[in-house]
Structure I
Amino acid sequence: MLVLLFLVFALLVAIFAVQNAGTVDLHFLGWDFPGISLAYVILASLIAGGLLVFILTLGRRLRLRRQLKLLLVENDNLARELNRLKQASWEDTQPLLPVKEYRD
């Protein structure tokens, strides 16, 4: 679903860039780019924004992946402990020796 949403967004941006393909003079941080296509500016801005989001969310994704791994290990340990306790509980309910009735 997310991939489909991304593809629709990319298609809309591409259509917008092609429909606004005129040339502009770009001035950025002392650099001058005269007569550059507006489509290139739009696409470069989109790519730069995507890379920025990727870099800014990388730490959180790595932290969540590490947390998931730790939680999976803890879940496995707790499942083994639960099985051990169930087994011990079942063994406690079984008679140790057969009971004989004695009559005087």
Structure II
Amino acid sequence: MRNTSPPNAEVALKPRSLGFAHASALPLPGMAARQSLFELSAYQKGQRVLIHGVGGNVGSLAAQFAKKHGAFVCGTDFPEKAGHISTLGVDRFIDLATKAPGKIVPTLN
């Protein structure tokens, strides 16, 4: 059997503040958030970004990436996640329990 290892540029150290289970859960949602924000959309620094499901795995990371890159972040989710969402730097939280998704976009400006 032959051992293989990835190139050093494709490996990152596990943050000391995270256990192995939590650290191993970050790469996939992190890649999805990064690709959605920077590769699939036409995001430009300083724009408003609407993130549906901002309290979830991908949404939480997308909000943090967007804030780091100067976005005004609007996020939708349910009120049970409001405490977690408040730690992400979301500028405007839209409660899906009281606002229908089809009525959100016109109110963002």
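Looking at structures I, II, which one was mean count of other Cβ atoms within 10 Å over residues 40-47 calculated from, given that it came out as 14.4?
Only structure I yields this read-out.
Taking 9.0 as the value of mean count of other Cβ atoms within 10 Å over residues 24-31 derived from one of the structures shown (I, II), identify that structure.
Details: I: 9.0; II: 13.0.
Answer by label: I.
Work out the source of -7000 here, i.e. which of I, II gives that when helix-only ellipticity at 222 nm (-39500 (n - 2.57) for each DSSP H run of 4 or more, over all residues; to 500) is computed. Don't skip to the answer; put the middle values down first.
Values: I: -26000; II: -7000.
Answer by label: II.
Here mean count of other Cβ atoms within 10 Å over residues 32-39 has been calculated and equals 15.5, so which of I, II was it run on?
Only one of I, II returns 15.5 for mean count of other Cβ atoms within 10 Å over residues 32-39, namely II.
When Rg/Rh (Cα atoms, Kirkwood Rh) is computed for each of I, II, which one produces 1.60? Could you put the intermediate results ahead of the total?
Values: I: 1.60; II: 1.07.
Source structure: I.
Suppose relative contact order in percent (Cα under 8 Å, 6 or more apart) works out to 14; of I, II, which structure was it derived from?
Traced to structure I.
For structures I, II, calculate mean count of other Cβ atoms within 10 Å over residues 16-23 and state which one comes out highest.
I
Read-outs throughout are calculated quantities, based only on the coordinates presented, and are distinct from any laboratory measurement. Remember, predicted model here, so these are calculated numbers, not experimental data. Cβ atoms are built from the backbone, for glycine too; each structure is taken alone.
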